[in-house]
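Take a look at these structures.
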Structure I
Amino acid sequence: MILAAGRGERMRPLTDTCPKPLLEVGGKPLIVWHIERLAQAGFVDLVINHAHLGTMIEEYLGDGSRFGVNLRYSPEVEALETAGGIANALPLLGEAPFLVVNGDIFCDVDFSTLALQAGESAFLVLVDNPPQHPGGDFALLDGKVLAEGERKLTFSGIGLYRPELFSAISRGSKARLAPLLREEMAAGKVGGSYFGGRWEDVGTPERLSALDRELLEIKAPSMSCSGKWHSD
């Protein structure tokens, strides 16, 4: 599942007319980078939630066939926050553990290497703290994620979850992910790993512009928010 329902307030005015997942870096939308990397890792069935300008996301991505995946959508009248959005999409996600990726990050994580262990309800990927979030979120010790610790890392927005974690959340209701995770951490049920590769929280126009300039050097094939392919 790719989380794409956020309004993108910090990205305004760019997100007034274009949903944040369709903003381009390196010649193609943020969400397309995710879809392509997920497809390369062997993920075929993807669910995307959306709210603000969500119909533009559906019109742009279609059924996913041109990316070699099957896309389904979980629309929200208003953004339900992370846990609420996941709970709302459970009928599309099925009964097996699933991967969730924030739509507003850029990374080169190999999604195929992530795995839940027996007894774990969640598995989180943690990264070094970026300048805008120096305090971090959680600690990592011997493969377990803890709410507190000597050295905190930042949650990357990439995690594996068992559907039972969200079963108590009513569909269509708002719910945050962090409180759920902290309860599971207290029970020792959250595994995790550290990722030291490329990861960016593309949360502001300035960070978007900086990443865009860097990636354009790759001269990759690209698409625009208009939905048309073009070449750099």
Structure II
Amino acid sequence: MKAMILAAGRGERMRPLTDHTPKPLLAAGGKPLIVWHIERLVAAGITDLVINHAHLGQQIEQSLGDGSRFGASISYSNEGAALETAGGIAFALPRLGEQPFAVINGDIYCDYDFSPLPGHAATLANSDDLAHLVLVENPAHNPQGDFGLQEQRVIDGAPKFTFSGIGLYKPTLFANIPRGSKAPLAPLLREQIAYGHVSGEYHDGIWLDIGTPERLTELDKRLRAKHNAAHD
């Protein structure tokens, strides 16, 4: 199966760090944020990757190359100007094929195990569902949460959890978005949740949305402490 890592955002809240470096290349624990994702995906056997970019995108291509040094094959979807999440996925559809694919936000850190995703994708392909979402506990910056979860179904109800930025999607979810147009993901998801066409799961491990320089510093400290503890 294929996976797409979203790396086109401008990272306004991360300025001035993102004035000269695209947010996914900012480092934590001695490694760019996006490399943590690539290594976890490859470890799970998911090696066919698509990365979109816009702001300072050539730096991403120069840094990661064709992916071979990670054991991956990376192709790039150059948006020029960021198209938002659903717009960016729709723009990349020719690279993603006709089967369900994974999408991961490039500006999160999560210890989620990607290895069950191919199985979830196979289930998705043989169902009426159009998406499968990974939900996490609500962080301080999103206390109201996004979606409810009941018996592996994503619902519009309480208690609400936060969408992790990790999901599986059928290409048909994005079929009505004109290629090259801007489109957010949330309205598409809410529409399909209302139809009962979204499955989900809860991840209770580490998850951080690296949306501010302070959160990047916090993650860096946690990862370095973990590394030092492992080597004591």
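Coordinate-derived values only; no laboratory data. Quantities reported herein were computed from a predicted structural model and do not represent experimental measurements. Cβ atoms are built from the backbone, for glycine too; each structure is taken alone.
Given structures I, II, which gives the highest value for volume of the Cα convex hull per residue in Å³, for residues 55-126 alone?
I
Of the structures I, II, report the one carrying the highest value of distance in nm of label points 7 Å out along Cα→Cβ at positions 7 and 135.
II
Thinking of I, II, which structure, once helix-only ellipticity at 222 nm (-39500 (n - 2.57) for each DSSP H run of 4 or more, over all residues; to 500) is computed, gives back -9000?
Answer for the origin of the read-out: II.
Have a look at I, II and say which one yields 1.00 for FRET efficiency 1/(1 + (r/R0)^6) of positions 143 and 191 (r between Cβ atoms, R0 = 30 Å, to 0.05), as calculated.
I
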